[in-house]
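Peer 1: Down below are the structures I want you to see.
Here, each number is a calculation from the coordinates, and none is a lab measurement. Note that this is a predicted model, so its numbers are computed, not measured. Cβ atoms are built from the backbone, for glycine too; each structure is taken alone.
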Structure P
Amino acid sequence: MTATPPLVRQATCVAIGSRGVLIEGPPGAGKSSLALALIDRGAELVGDDGVIVTPRDGHLIARPHPRIRGLLEVRNLGLLPFPCRDQVSAALVIALDADAPRYIDQAETVEIAGIALPLVRIRPQDHPPAIKAELALRHYGLP
């Protein structure tokens, strides 16, 4: 059996405790802004606007891309340095989606590199998105 090579995922990733949250959405949707708000609430940056993901032992491991490791784009200020976690096991995907449903009964599922992860859509224009992301991780994220 051959190992699956790592791939670059167009996403931002933060670690909340021991679990990773991949934040996805179109350009300008607010991925970096949500990551900044989560970092302000105690999360750690893993990678912004591109993370390396690798399946390992049934988990999806996210790592910072070496070209942008430790940098987060803060709109109007530029690329700023932040402490950075070397890797985290992804537990949830947050999709920033202007058409996200008002209610859900359960998380959707997305497969990344052969690993199924729960996915929750959040309207980026609704506030407070950081608290919603934390609640989504608590209620729908993998342990």
Structure Q
Amino acid sequence: MTLKKSEEILSEVHRNCQLALQSISDILPEAEDTDVREELLRQHDEYEHMCGRAAILAKDKNIELKDPGPIKKAMMWSSIKMSTMADNSRAHISEMMTQGTVMGITAIKSSLADMSDEEEDEDIRKLAEDTLQMEERFEEIWKNMIR
């Protein structure tokens, strides 16, 4: 049984959570709205939990996970800082978070769709599905905060 696709999905989940954690850390100092700050902190905790689950699975299955590179992080940081400098309103931050969440949902759905039964690792699929459900919940929360 080949686990190449499962490894790719685990890497995608880990990368997704790492980018979300970085984005939240970059946005948090710019957020003045109390509800937005509280939601960012709550979601940060949930992403950390998923990232931890991914790390444990990777260790158990002897899979090496890589963090997003420093150039990617620097580009995200500068983009977030410039965007929030222009507008750090609740609606704008919610829109930014919605866009990021949708990108994560799309990436995980695409990875899951590419996985065939013979390439499937049940634990990795479960983590990816749990992450997807979490992201879909977050998308709904941010969409409601835009209004």
Structure R
Amino acid sequence: MALALIDITPDNLDRAVALPPAPGERSTVAPVVYSLAEAYVTPTAWPRLIVDGDQVVGFVMANWDPDNEYEAFRAGIWRLNVADEARGRGVGRFAVEQVVDEARRRGVGRITVLWEPGDDGPEEFYLKCGFVRTGEELFGEVVGVREV
């Protein structure tokens, strides 16, 4: 695999919004189209496509807002979507490590992620990626933190 993060452009926008989940599909993560709309109105958002060569295999959006009123939203992962056919290939872990690297470049010492609790949620994945539960919930979601 030759995984990389790339900017979202007019040339790859259609492939970005085609990633699961589709709008209206039941999921614990928002559709990419919603994330891009949120990024458009949130200057601190950092949306990126995950590619394997020329194939789009995922999407990650971080946020870098050191002045956010919520500590959990100051630096960390807001969204992570992986194409169905790319699951289990390390795409999600790659995305997390790229956000960690970006945090280091920015001089940020810790990142957060929030997830919906439940058996079908991503908690196990994030714990394997080095996040720990803070014991806090925000907007009904579990807050995880990882030192970088």
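Peer 1: A value of 24 was computed for relative contact order in percent (Cα under 8 Å, 6 or more apart); which of P, Q, R is the source structure?
Peer 2: It was calculated from structure P.
Peer 1: Have a look at P, Q, R and say which one yields 0.6 for distance in nm of label points 7 Å out along Cα→Cβ at positions 35 and 59, as calculated.
Peer 2: Attributed to the structure labelled R.
Peer 1: Follow-up. Given -4500 as the derived value for helix-only ellipticity at 222 nm (-39500 (n - 2.57) for each DSSP H run of 4 or more, over all residues; to 500), which of the supplied structures P, Q, R does it correspond to?
Peer 2: Corresponding structure: P.
Peer 1: Comparing P, Q, R, where is percent of Cα pairs over 14 Å apart, for residues 51-130 alone highest?
Peer 2: Q
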